[in-house]
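**Q** What follows is a set of structures for review.
Nothing in this text is a laboratory measurement; each read-out follows from the coordinates by a stated rule. If you're wondering where the values come from, they're calculated on a predicted model, not measured in any experiment. Cβ atoms are built from the backbone, for glycine too; each structure is taken alone.
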Structure I
Amino acid sequence: MRRMQNMITVVGALAAGIAVLAGAVGAHVLHLEPGSARAHTYDTAVIYLLVHGVVVCLGGLVRVARPRLWCLARGLMVLGMLLFSGGIFVYVGAGFDKPLPVIPMGGMSLMGGWLVAALAICNQSVRDAGFHTARPTEKEED
């Protein structure tokens, strides 16, 4: 499990770096018309890749009560980055007429990742807040 968590953390860092590179490519190589729908779509992909890359990377530093759930959340975000941002990069860069069908699937994966992350964090918050049904130990009663 720990090895998988470390791999996902590295992928998040790489994704953030790729987002910076993609931003430079969009600004200096693709020659997209400023304010155009394609430029806006491309910028959205860059921003989503950067944000989710940072979240996935920093998520490796967080310890939660349900690490498997947390790993699933981060994995869904990685899949979402690949399908959503990657799909948009291919769509815009290759000049396709219609967006690729993987783009909405990537968006759903990103949303699913956030939902699962919320469940993992909510579970952790409830435990940290002391909302549990266990009886207090002798030390807690004193």
Structure II
Amino acid sequence: MEDIEKTDSIKISTKQFGDLEIDASSIFNFKDGLYGFEDLHRFIIINEEETEPFKWLLSIDDPSIGFPILSPYYLDAEYTIMRELDPQRYVIFLIITLQDQNGNITANMKAPVILDVENLEGEQIIIPMEKYTTDYIINKKAAE
């Protein structure tokens, strides 16, 4: 794992986005990683105009690992994580599965990613409510 200072940049090569030069000031540190990816700690957000409103959470530690993400408020205007957060400081995203076992696009509403944009820290939490699921269907596969 490369050590980088806040003023440095890092170059990575990705299959999906090509070669990228990442400013260290845009790298989020996930102390505990993400569920299932606990060894990956540094991520960036990639915005692509053609995939809006989706964004990408891309691992700097392993650039072959990236997740499509989406604001939960596109799916549920009343979405809550049962915590008060300053919306100027924290941004919430859901990890999206582009094709589940049934061919559906789903969102993990139960385990959102929270980004602290002031301290460049991130965490994934589990919401202890039955209201949300890990496989909320966004788009069903068309019947063949």
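**Q** Which structure, out of I, II, was distance in nm of label points 7 Å out along Cα→Cβ at positions 51 and 83 derived from, given a value of 1.9?
**A** Numbers: I: 1.9; II: 2.5.
It traces back to I.
**Q** Which structure, out of I, II, was relative contact order in percent (Cα under 8 Å, 6 or more apart) derived from, given a value of 25?
**A** It traces back to I.
**Q** Which structure, out of I, II, was helix-only ellipticity at 222 nm (-39500 (n - 2.57) for each DSSP H run of 4 or more, over all residues; to 500) derived from, given a value of -24500? It would help to have the intermediate numbers written out before the result.
**A** Working: I: -24500; II: 0.
Going label by label, the one that fits is I.
**Q** Tell me which structure, out of I, II, gives 0.97 once Rg/Rh (Cα atoms, Kirkwood Rh) is calculated.
**A** The value was obtained from structure II.
**Q** Further question: When distance in nm of label points 7 Å out along Cα→Cβ at positions 67 and 107 is computed for each of I, II, which one produces 3.5?
**A** Going through each structure in turn, the value belongs to I.
**Q** Which one of I, II has FRET efficiency 1/(1 + (r/R0)^6) of positions 27 and 115 (r between Cβ atoms, R0 = 25 Å, to 0.05), as calculated from the coordinates, equal to 1.00?
**A** This value belongs to structure II.
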